[in-house]
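Given below, in the form of structure tokens, are the structures.
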Structure P
Amino acid sequence: MDRRHSSSRRHASMNHEAVSGVFFEESYVVPADQTARSLFSRLPHGCDYAEQLIECLATGYLVAVIESVCIREVQRLTDAEAEVVVGRSIRIDHLGPIPPGSPLRLRGWVERLGDRSVTFRVRAHDAHEIVCEAIVTLVATSRQTIESRITAKVTALREPAP
């Protein structure tokens with residue numbers, strides 16, 4: 001992946017001044033195994049009709065690519081031992097087909113800051129058109145708190161049903 005970004009400093013906690021200036025441009029080439037057909041063929045409820053789908057980037061993978069770049073940008077500006085950046089909401093408009101092998105260019109910038117949250121606006125295009133517009137809201141939260149919540153849920157899963 002080709003990366004350009006305006007800031008890569010690490011801070012003890014989310015630094016609003018640094019985060020507010022985050023802008024990124026990212027290149028991504030669509031792998032053949034990230035198509036709708038490929039993804040749905042691995043899902044129990046999608047395998048029956050997966051072959052009828054198109055061989056283009058699945059929206060689910062597009063969400064993951066966009067979210068991962070946004071998280072990376074915020075994570076650079078937090079104390080990774082104390083905080084973890086997680087997704088809160090993603091609104092995505094998948095506007096055009098993106099075949100495997102297509103170079104995708106993502107551009108994103110901070111649109112809004114909250115106390116512990118940041119909202120990005122992201123636009124992606126291929127060589128022909130804008131293929132996606134998204135709004136991604138992330139939260140920097142206590143690593144200890146979220147890990148405790150996860151542990152409680154995993155423990156509950158292991159307990160025998162009454």
Structure Q
Amino acid sequence: MLKFYLDSSAIVKRYVTEPGTKAIDLIFDGAETGEHIVAFSLWNIGEVFGVLDERRGRGWLSERKFAETVGMLSSELVRLMRLRVLEIVPIFASILAEAWSIILDQHIYEADALQITACNHIHSDALLSSDENLVRASKKLSLRAFDIVKEEQELREFIKTSQKH
């Protein structure tokens with residue numbers, strides 16, 4: 001069973017249709033059938049709520065759509081936890097401290113470095129994001145990472161070849 005670590009940009013695409021949504025739907029649908037494990041950190045949940053709230057504030061999501069979206073997110077998290085295919089990574093001080101050297105080495109934001117350290121912490125098979133800088137830094141650090149907007153086909157091939165083994 002493959003374990004995919006999703007950053008906040010990837011999670012949002014599950015609930016707001018935009019480029020990359022099809023790739024993320026593939027991952028969540030695979031989790032619901034027991035083929036994959038979806039993982040992200042507690043940090044990401046808050047970040048996703050913040051992104052959705054910002055879109056509501058800008059008028060990109062109506063109050064009704066915002067409430068629907070938050071409800072869908074909450075329901076799906078509970079469902080995936082019950083199915084035991086969701087891993088939520090707690091953010092310990094050691095994970096944050098590990099991110100500091102990545103910040104300095106890769107010249108990325110702390111939130112991005114945190115994604116890399118959390119992904120490593122749980123021994124994920126791949127990190128999924130639509131953040132080009134995060135994907136690039138992850139690959140430089142020898143993590144398997146996919147840009148879900150630009151590398152959807154490569155992600156599909158990775159899943160397909162992994163299922164054969």
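One of P, Q was used to compute semi-axes √(5λ) of the Cα gyration tensor in Å, and the answer was 29, 26, 12. Which one was it?
Corresponding structure: P.
Can you tell which of P, Q yields 25 when relative contact order in percent (Cα under 8 Å, 6 or more apart) is derived from it? Before the final figure, lay out the partial values.
On the way: P: 25; Q: 29.
Label of the originating structure: P.
Assign the value -8000, calculated as helix-only ellipticity at 222 nm (-39500 (n - 2.57) for each DSSP H run of 4 or more, over all residues; to 500), to the correct structure from P, Q.
Clearly, the read-out refers to P.
Ranked by distance in nm of label points 7 Å out along Cα→Cβ at positions 138 and 154, which of P, Q sits at the highest value?
P
The numbers here are math on the coordinates, done by the rules we state, and not lab data. Since the structure is predicted, the reported quantities are computational estimates derived from the model, not experimental observations. Cβ atoms are built from the backbone, for glycine too; each structure is taken alone.
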